[in-house]
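Take a look at the structures listed below.
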Structure I
Amino acid sequence: MKIITTPIPDLLVIHPNVFADERGYFYESYNETAFKQNGINVNFVQDNQSLSQAGVLRGLHFQKPPYDQGKLVRVIKGAVLDVALDIRKNSPTYGKHFSIVLNEQNKTMFWVPSGFAHGFLTLEDDTIFSYKCTNFYNKSAEDCILWNDSTIQINWGIDNPVLSEKDKLGKTFTGFETCF
């Protein structure tokens with residue numbers, strides 16, 4: 001397993017060791033010991049999975065403390081543009097984002113700790129997105145930053161994605177008061 005730092009502290013890109021042959025492939029998508037050795041010392045309590053068609057954008061979501069979540073995200077089938085936005089008020093990268101393409105071919109995983117808003121855009125039909133969470137979902141703690149807020153300047157590569165009502169009503173970043 002190869003773990004790579006990003007320009008934003010605590011966001012990590014994870015490349016698993018993939019063993020492939022004529023039968024297919026095998027890899028460990030999570031190994032507690034390896035993650036702890038690389039500074040990811042967390043307890044995952046919930047796994048989530050979604051299926052989306054191309055052009056669906058989900059995010060930028062987060063849960064407020066004490067229900068905040070770290071997420072280990074990956075794509076099982078298809079492809080996404082995955083984005084994490086730093087919403088930690090004392091962070092030198094507050095308001096900055098990092099994006100990466102995750103897909104079934106590269107098998108790359110992305111660690112998004114608590115204190116980040118997270119979202120993804122599906123790039124292919126029938127994309128299956130999976131993530132492990134460090135805390136349980138709590139509807140009363142959920143929040144959302146507007147995906148296309150001009151202040152944060154995320155280049156999603158799409159003008160009119162398919163959005164949920166919740167995502168259409170996300171908060172602007174300039175009017176947002178972080179709780180992290």
Structure II
Amino acid sequence: MVLVNEVYIEQIKSIKQYVDGLSELLIEVVGDGASIGFLPPFQHSNAIKYWENVLSSEVILFVAKINNRVVGSVQLHLCTKQNGAHRAEIAKLMTHPKYRRKGIGLSLMQKAEETAKQEGRTLLILDTREGDPSNKLYTSMGYIKAGRIPKYAESANGELDATIFYYKTCPIVEY
């Protein structure tokens with residue numbers, strides 16, 4: 001059991017300082033079976049390459065740190081289409097397997113939602129593999145199941161798993 005004293009959530013503007021910690025996180029969660037676009041075994045060089053290309057003007061990245069160790073992350077993808085300036089997608093919520101069920105995922109989601117509101121986004125969307133523990137987190141936060149697509153993504157065992165799409169509407173906050 002890992003004791004968690006204080007979780008610090010930080011928005012990342014430059015990946016350089018965090019690339020090793022984020023790469024370790026990605027390798028751990030993929031190795032543990034997370035359905036976030038990659039299959040094990042996941043190579044360190046591929047993880048670095050992924051993280052070096054994540055940040056852009058439409059992607060906001062948050063990390064969760066405990067004692068300066070990266071233990072989680074989430075991305076907020078701002079829609080840049082003219083007809084979608086009111087929406088954003090929550091993507092790749094990750095918590096290190098040794099730090100799960102300690103509120104880290106919830107804290108990351110809350111920070112992403114807060115930032116989305118500050119960016120004037122009133123609709124949030126996301127998807128996750130059917131049956132994953134994250135489904136409970138999302139519904140507990142008020143996300144509404146919009147639909148299910150069967151055979152959406154391949155898992156480590158070669159089977160095709162369904163994904164569930166969720167959405168949440170958020171009121172505009174004046175700052």
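What follows is calculated from the coordinates using simple rules that are stated; it is not laboratory data. A quick note: this is a predicted structure, and the numbers were derived from the prediction, not measured. Cβ atoms are built from the backbone, for glycine too; each structure is taken alone.
Quick notes on this structure:
- Given 3.3 for distance in nm of label points 7 Å out along Cα→Cβ at positions 32 and 152, calculated: source structure among I, II: I
- When distance in nm of label points 7 Å out along Cα→Cβ at positions 8 and 160 is calculated for each of structures I, II, structure II gives the greatest result.
- With helix-only ellipticity at 222 nm (-39500 (n - 2.57) for each DSSP H run of 4 or more, over all residues; to 500) derived as -1000, matching label from I, II: I
- Between structures I, II, the calculation of FRET efficiency 1/(1 + (r/R0)^6) of positions 24 and 88 (r between Cβ atoms, R0 = 41 Å, to 0.05) yields its largest number for II.
- Per distance in nm of label points 7 Å out along Cα→Cβ at positions 80 and 144, the highest-valued of structures I, II: II
- With relative contact order in percent (Cα under 8 Å, 6 or more apart) derived as 29, matching label from I, II: I
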